[in-house]
Structure P
Amino acid sequence: MNNDLSKSKMDAFLSNIPLLHSWDNGQTRNTGGFHRIHFRVIASVLLHHFSDARLRILETGAGNSTIFFCLQEPIKLTTIAHPNDSVIDRIREYCSKNDIDLSCLEYHSQISELMLPQLILDKEFGEVDVILIDGGHGWPTVFVDFFYCNYILKQNGLLLIDDIQLYSVKELVRFLNELPDWQVLAKMDKLWIFEKLSSDNILSGNIADLPYLDRKAKDSLATKSQWQI
């Protein structure tokens, strides 16, 4: 954030995070899981890691993270959210009422597994500095998202992974935590932040080079299965 007005808008947002989400057909609304402390930690890591540089950001999923990232005044924010998710309308309404500039936002109403490979094939899209994986949390969706996100995340870029209390997401965190090319910068109750140390955009090597997969393979061999492939 480059001026006092931007800081004022961020303070107002953090003091009263809007209730954008509903998981009971609109009977109640919630913040989507992000709280003030999460955004303050993310802001601190971004400032320390990038100083005041303007960033290119991508997120799977939409919500208060979308507003937060817009308040960072990025060069571009690419948001990919499920086509049946109407939260974008509430995001736009909030930003309009609070004079938050959405001109940086490129919104794709599509599931991430289909949209991310399209972005990779777009030669004009380029690399991004920060990625938040917070879209589909099923298996293997988060790993599919990671594969494509790794392709477009630049070296020394940051990968934020939310909702690690869920099994599929936790397994992705465990996988990255055992790779030498990824460094943990922050751990929170539901969110981890990694730095990508390598310039490689495709995971390479055999299973022995990936400790997580090597360990899982040995575990499976040690367990007798009731069925055979």
Structure Q
Amino acid sequence: MRLLVVEDNPALQKSLRRGLAEEGFSVDVAQDGTEALHLAGEIAYDGILLDRMLPGLDGLSVLSRLRAQGVKTPVLMLTALGEIHDRVAGLDSGADDYLVKPFAFEELLARLRVLLRRGHGSASNRIELGPLLLDLAARTASVHGQRLDLTAREYALLQLFALNPGKALTRSEIVEHLYDEESDRDSNVIDVFIARLRKKLDATGLSGAALIRTQRGVGYVFDPVAAGLLAEGHG
């Protein structure tokens, strides 16, 4: 999943980027409000970590403008301002949650997972599709209790699909969610990742091709019904 970190403190920005990358996120950074507004308006991020006190355009102004533009990306606002009226101002501007500095990285991760789950309509860290289980907190996947041996990129791809069942995703959309701005990106490599993921699913007794279905002229659809993991009309 791809995040935008908006933070003007170089040390904190570096720490957040490194920590989030270690947790499997693709991370872009912005150091001021103007850059944040541009990036968040151009890229469909899964979540935004937004510092309130920024040079130039402050966090509240960035958030208000994004919401006015129709950008619905979940936003976790970070700030040293912890008074109730400060938190209310942030929430009223469109923030989904508010975290006061200094904070524990573990709490930031937990709050971020809540926002990301909510953004995809999931109330739990566990996505259960018949015998297929994804644990979003542990970043693991298993079938019939047997853990799938996935690379970080393969897991990120499976998680993206599992959070968007039935939705056709183009190769470009998949790339946008899996890679940050500094990564070498090639939409053709997505076909390679999907082929590997399908093969590993096949080895568990599932049908990889049915679960991750090719939709000609569009891209790929994660279809747990066609794969027999869910009954027709589930949910």
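Laboratory data are not the source of any read-out in this text; all were calculated from the coordinates shown. No experiment lies behind these values; they were computed from the predicted model shown. Cβ atoms are built from the backbone, for glycine too; each structure is taken alone.
Between P, Q, which one scores greatest on distance in nm of label points 7 Å out along Cα→Cβ at positions 167 and 199?
Details: P: 4.0; Q: 2.9.
Once distance in nm of label points 7 Å out along Cα→Cβ at positions 167 and 199 is tallied for P, Q, the winner is P.
Among P, Q, considering only distance in nm of label points 7 Å out along Cα→Cβ at positions 7 and 31, which has the greatest calculated value? Present the calculation step by step, with values, prior to reporting the outcome.
Numbers: P: 2.2; Q: 1.5.
Comparing P, Q, the top value of distance in nm of label points 7 Å out along Cα→Cβ at positions 7 and 31 belongs to P.
From P, Q, which structure was mean count of other Cβ atoms within 10 Å over residues 23-30 = 20.0 calculated on? Mind showing how you got there, number by number?
Numbers: P: 9.8; Q: 20.0.
The value was obtained from structure Q.
If volume of the Cα convex hull per residue in Å³, for residues 119-174 alone comes out at 91 when worked out from the coordinates, which of P, Q was used?
Working: P: 76; Q: 91.
Derived from the structure labelled Q.
Assign the value 34, 18, 16, calculated as semi-axes √(5λ) of the Cα gyration tensor in Å, to the correct structure from P, Q.
Q
If distance in nm of label points 7 Å out along Cα→Cβ at positions 63 and 215 computes to 3.4, which of P, Q did it come from? Each step should come with its number before you reach the end.
On the way: P: 2.8; Q: 3.4.
Source structure: Q.
Suppose distance in nm of label points 7 Å out along Cα→Cβ at positions 111 and 183 works out to 3.7; of P, Q, which structure was it derived from? Mind showing how you got there, number by number?
Working: P: 3.7; Q: 2.6.
Value 3.7 for distance in nm of label points 7 Å out along Cα→Cβ at positions 111 and 183 corresponds to P out of P, Q.
Which structure, out of P, Q, was mean count of other Cβ atoms within 10 Å over residues 47-54 calculated from, if the result is 12.0? Don't skip to the end; give the middle numbers.
Working: P: 12.0; Q: 23.4.
The structure behind it is P.
Looking at structures P, Q, which one was distance in nm of label points 7 Å out along Cα→Cβ at positions 39 and 191 calculated from, given that it came out as 3.1? Mind showing how you got there, number by number?
Details: P: 0.9; Q: 3.1.
Only structure Q yields this read-out.
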